[in-house]
Structure 1
Amino acid sequence: MNQLYPLLMSPIFDPRPWGTEDLSPIYPNHRFDEKIGEAWLTGDASKVANGPLTGESLAELSCRFGGALVGDAAPDPSRFPLLLKFLFPHEKLSVQVHPDDEAARRAGQPWGKTECWYVAHAQPGTQVALGLKPGTTRAQFEQAIHEQRAEELLHWVKIFPGEMIYVAGGTVHTLGPGAIIVETQQQSDVTYRLYDYGRPRELHVKEGMAVVKESVASGKVVRPAPVALSGANNRRSALIAAPYFAVDMFQLKQPLSFPTCDDSGKSSVQILVAIEGCGIVETQGMQPVTLGKGDAIVVPASLGEFRVRPQWQVEFLKASVPGKALPEPVTRM
């Protein structure tokens with residue numbers, strides 16, 4: 001059996017009609033001849049780009065290593081728990097909804113798709129839609145879909161760089177153009193497309209309306225102010241702590257060590273996604289791995305501890321599975 005080590009992931013660039021050919025704010029050295037909407041970082045099909053496990057997918061490694069990779073906080077030791085990706089909307093995404101756990105299980109899926117969006121970049125005036133306008137019923141919204149005016153009944157919200165947005169399963173939602181988003185979600189790709197502005201793509205109105213909730217806890221996450229670490233040279237921002245994931249932002253100018261378990265004592269795989277700068281991920285007795293802008297590194301739970309050493313400075317998200325039951329976060333619209 002191969003020894004686990006920090007895994008540098010190869011992004012999977014997914015073409016979408018609402019995407020863009022210019023991903024330079026995150027991937028300045030990549031050139032594309034088609035519109036890219038998403039860069040998948042830790043999907044089941046995402047493959048390792050370094051070391052002896054190069055070319056193997058996270059799905060394969062989760063089956064092989066189980067809890068040594070994903071940790072004992074994960075809901076299923078044989079399945080990678082979190083999917084992280086960059087979103088590059090250049091046009092409006094379809095209006096869609098994902099099931100919560102209960103609805104997903106009724107449809108034969110292991111779990112639902114609750115997610116959160118970190119706003120890495122946003123042009124002035126960029127908006128997202130989160131849920132239905134207050135007082136709107138599912139029946140009224142379904143009628144609006146058939147009358148090609150679904151957008152009128154959505155709750156539109158302006159977004160700004162640095163915000164974190166919680167999108168609970170059952171929330172009707174869409175992204176407008178002008179932002180770059182880092183999405184963290186349950187490892188599921190169950191999406192019901194409800195409305196697509198006349199674009200010739202399949203809709204799933206019947207299935208989607210069955211899981212739509214009129215009232216949801218989704219919104220902008222209310223969170224504490226950033227905290228200085230190691231003097232004034234490092235900062236941590238607690239972006240979200242929710243039932244399925246915890247995501248923090250770190251800005252480092254000095255090396256900092258991290259455990260793979262939280263205060264519950266349970267361990268989780270740690271996923272690092274670099275937003276700016278460059279750093280080196282180090283673990284005792286293993287080859288260091290470079291974490292540059294746009295990169296994702298998966299740190300197996302069994303490693304226990306790792307260190308990030310900035311090259312001048314680095315800004316990255318760290319996502320993991322909470323070791324204890326957490327409520328939905330406090331949000332505002």
Structure 2
Amino acid sequence: MNHLIGMLALLLVVIVGLLLAMRWKLRWALAPLDRMLAAIRSIEGHDDLQAVQALPTMPVRELEAVASALRHLAAALDAARAQRRLLSQQLSTLQEDERARLARELHDEFGQRLTALRLDAVWLSQQVDAQPLLKPVVAGMAWQCALVQQDIRSLLSRLQPFGHGDDAASESLLRLVTLLRSLVDHGRQAGREPAAVCQLDLVWLDQDGQPGAWPSSSDASVEALRLPSPLALAIYRISQEALTNVARHAQANVATLTLSCWGDAKPGAPLRIDWSASDDGVGLPGIDADAVSLRSHGLDGIRARVWSQGSELRCEPLKAGSANPGLRLSARFMSTWCA
């Protein structure tokens with residue numbers, strides 16, 4: 001009897017040992033699933049493919065087959081993104097080429113004709129010196145011609161913000177800031193009455209994230225700070241579109257354009273630019289701006305330009321839960337100062 005009990009006890013120990021071994025073996029075999037699931041969640045939540053591409057070789061053949069399929073899918077998606085980004089850049093280039101063509105035609109055609117009209121108005125004013133009733137009319141004609149010329153110059157500046165050097169590889173930071181100030185000044189005069197109060201915030205942070213003074217225009221070193229032309233133009237265009245949207249749709253009282261630069265202010269140094277445009281208007285009530293494309297609000301164009309520079313556009317309420325939640329658009333660009 002004792003012998004039978006001993007045999008049963010030994011058998012029980014063996015069974016428990018086998019179960020524990022099987023449990024450990026199963027957990028060891030399925031442990032990589034946690035990493036695979038985390039990689040999949042990174043795609044869903046953050047649109048990050050690096051975690052999937054970095055998956056190690058799985059210890060189980062079936063899991064390795066799944067991981068291999070995920071790596072292949074991530075590589076294909078990465079290639080598709082690169083192709084889409086290239087197409088987006090080409091589309092932006094075509095748009096800028098068309099703007100340049102329109103600017104040249106406006107300059108060549110209207111510029112010459114308006115100059116001729118102003119000369120004719122000057123000549124006509126000399127002929128009516130003896131007719132006091134006609135002289136104010138002729139002076140008004142000359143004044144209107146001057147206003148039209150001024151409007152065309154402003155339009156040319158918006159069509160070609162960086163002038164005729166479209167083939168330049170880099171653009172001056174000072175020139176970009178000057179153009180952004182011009183957009184803000186123009187935004188104060190556009191849209192509904194009274195127009196929104198537009199302001200430009202410039203922030204400079206060093207490598208450690210410590211705030212510093214924005215380089216002064218009188219500083220000789222700031223003349224050497226240049227951005228890649230596509231990035232400078234993209235920042236200008238998205239700022240232009242964002243402020244236009246505020247003037248047309250937001251019904252805002254205050255709009256703020258913010259440009260934050262992180263890094264050493266010297267040619268060749270790494271650079272991070274945080275861009276944002278915010279307002280206290282009606283926002284996008286009841287709409288998930290990150291999930292819905294709103295062509296009427298110009299978000300498509302902003303999103304495409306941001307994405308073509310390797311970044312993502314974020315849209316969020318400025319004050320969630322408020323009667324006027326406002327809207328904040330933001331993007332982060334990684335680059336280097338041009339040497």
Item to complete: Assuming -18500 is helix-only ellipticity at 222 nm (-39500 (n - 2.57) for each DSSP H run of 4 or more, over all residues; to 500) as calculated from a single structure, say which of 1, 2 it is.
Response: 2
Practice prompt. Kindly point out which one of 1, 2 the value 1.55 was derived from, the read-out being Cα Rg over 2.2 N^0.38 Å.
Written response: 2
Worksheet entry | Parent structure of the calculated result 19, given that relative contact order in percent (Cα under 8 Å, 6 or more apart) is the read-out and 1, 2 the choices | 1
Worksheet item: In terms of distance in nm of label points 7 Å out along Cα→Cβ at positions 77 and 141, which of structures 1, 2 is highest?
Response: 2
Worksheet item: Which one of 1, 2 has distance in nm of label points 7 Å out along Cα→Cβ at positions 61 and 85, as calculated from the coordinates, equal to 1.9?
Response: 1
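Every number in this text was worked out from the coordinates using simple rules, so none of it is lab data. These figures come from a predicted structure and were not determined experimentally. Cβ atoms are built from the backbone, for glycine too; each structure is taken alone.
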